[in-house]
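In what follows, structures are represented as structure tokens.
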Structure 1
Amino acid sequence: MIEIKDITKTYGSGDTAFQALKGISFTIKDGEFIAIMGPSGSGKSTLMHILGCLDTLTTGTYFLDGKDVSTLTDEELAEIRRLHVGFVFQSFNLLPRTTVMRNVMLPLIYAGVSDEERDERSRKVLSAAGMTESHFSHLSNQLSGGQIQRVAIARALVNDPSLILADEPTGNLDSKTGEIVLGTFQKLNREHGRTVILITHEHDVAEHAERIITLRDGVVVTDSKSHARKHAKHHEV
């Protein structure tokens, strides 16, 4: 699904140039749950923006679903984001005083999808994200933090993207609520086959994924199965 090879990202030029990524390569298969982690300044945010087609690389190649997105124009990148990538952010980005259903429907409204199909698809993804039907008509400012984030997850799913990119999705949540949200990503991955990339600086959050790619100073320092996944495999045997 994703193949990046020797990608670099440099900001500025000349004496003020800063290289945020320094030749990163890895492959992510369809249906994997990956965490990309590292401290502030490691390059993980830059990498996230490139993977989500929000920014372009300086050198190297990036293939998403077999397409070399490193060669695309801004308009073509916008189309990739609309059709192939679902974003979940730390800040939720829901419209206040707007119903759960309306928030989830918005991408479909912009895409010109019919009323009936919008309703059906929104209900389906809200259920997949763990929201009960009794909350569908609630306003977003009537929900708990965990519920709001699950609505944001549903909105990310509604266009049926091939990739879900979650940037510090538990950053504004308490630990108990964060566990519930991370469990939602695990369920979407295991039961619905969604490919999930989780960006985080917290190791205990990263351990919810199957595989952890760790960055430091713009390079990959480790790429391995998470301890939780290894433990699960041991018990399966």
Structure 2
Amino acid sequence: MYETLRRKVLTLALAPGAALSENELAAALGVSRTPVRESLILLAEEGLVQVFPQVGSFVSRVDMQRVADAQFLREAVELAALEDLPETPDADVVAALEANLARQREPGIDLEEFFALDEEFHRGLLELSGHDRAWPTVVSAKGHLDRARRLGLYEANTPEVFAGQHESILSAVVAHDVPLARATMRTHLREVFADIERIRARKPELFASNSGSTPVRRNVVVWE
């Protein structure tokens, strides 16, 4: 249940700021209120849900400080991992990454499919360095970052740009050009911020103001 609701939040099926009703969520998912309540508590601990007594529960708006913190962690892990690349990368892992890139380049690719391939590509790069067990830690810390990345991807609808950056990173990795791989990776990971600022200027209601104000309850978002 927690994973189901978390995915709804991360994929924006439950939009930033959306009100959450335990009764309506339970009915939509075909479960009792108890697992829904327990899942919302876990999501609140993760910063993806906010609970206001006497008002209700809401999907947290995208918090730019949390985005920046997750970006810092992700850069620290992924750039450091590149320093541990072996002279001869594992051929099977490289082949899997190349197949991943080919799928990223498919015309008209669904954006959620592209996002999943993007995640697997970065996990695969960590595997090349022997640090893929660090990936779950990164994933658990980047909920706000992932929502911001999706907002940017949906806004621009240009997955081919990111696919091209992935290809450049892998080329540098295979050539064992670590400085180039690091520089390309850093640019790639920071690409999201330009998109975020454009979206925040037009849709400030999706982002936290950090004022601590209590939201006004509106109808819960329910998906098909």
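Each value in this text was obtained by applying a stated rule to the coordinates, not by laboratory testing. Model, not experiment: these values are computed from the prediction. Cβ atoms are built from the backbone, for glycine too; each structure is taken alone.
One of 1, 2 was used to compute distance in nm of label points 7 Å out along Cα→Cβ at positions 44 and 204, and the answer was 1.5. Which one was it?
Only structure 1 yields this read-out.
Can you spot which of 1, 2 the value 13.0 was calculated from, given it is mean count of other Cβ atoms within 10 Å over residues 68-75?
Traced to structure 1.
Just checking, which of 1, 2 has the largest value of mean count of other Cβ atoms within 10 Å over residues 28-35?
1
For structures 1, 2, calculate Kirkwood radius over Cα pairs in Å, for residues 100-163 alone and state which one comes out highest.
Details: 1: 11.5; 2: 12.5.
When Kirkwood radius over Cα pairs in Å, for residues 100-163 alone is calculated for 1, 2, structure 2 comes out on top.
Out of 1, 2, which structure matches 1.00 when FRET efficiency 1/(1 + (r/R0)^6) of positions 4 and 76 (r between Cβ atoms, R0 = 35 Å, to 0.05) is calculated?
Going through each structure in turn, the value belongs to 1.
Tell me which structure, out of 1, 2, gives -11500 once helix-only ellipticity at 222 nm (-39500 (n - 2.57) for each DSSP H run of 4 or more, over all residues; to 500) is calculated. Don't skip to the end; give the middle numbers.
Details: 1: -11500; 2: -20500.
Corresponding structure: 1.
Hey, relative contact order in percent (Cα under 8 Å, 6 or more apart) derived from one of 1, 2 reads 28; which structure?
Structure of origin is 1.
To which of 1, 2 does the computed value 35, 18, 16 (semi-axes √(5λ) of the Cα gyration tensor in Å) belong?
It must be structure 2, since only it matches.
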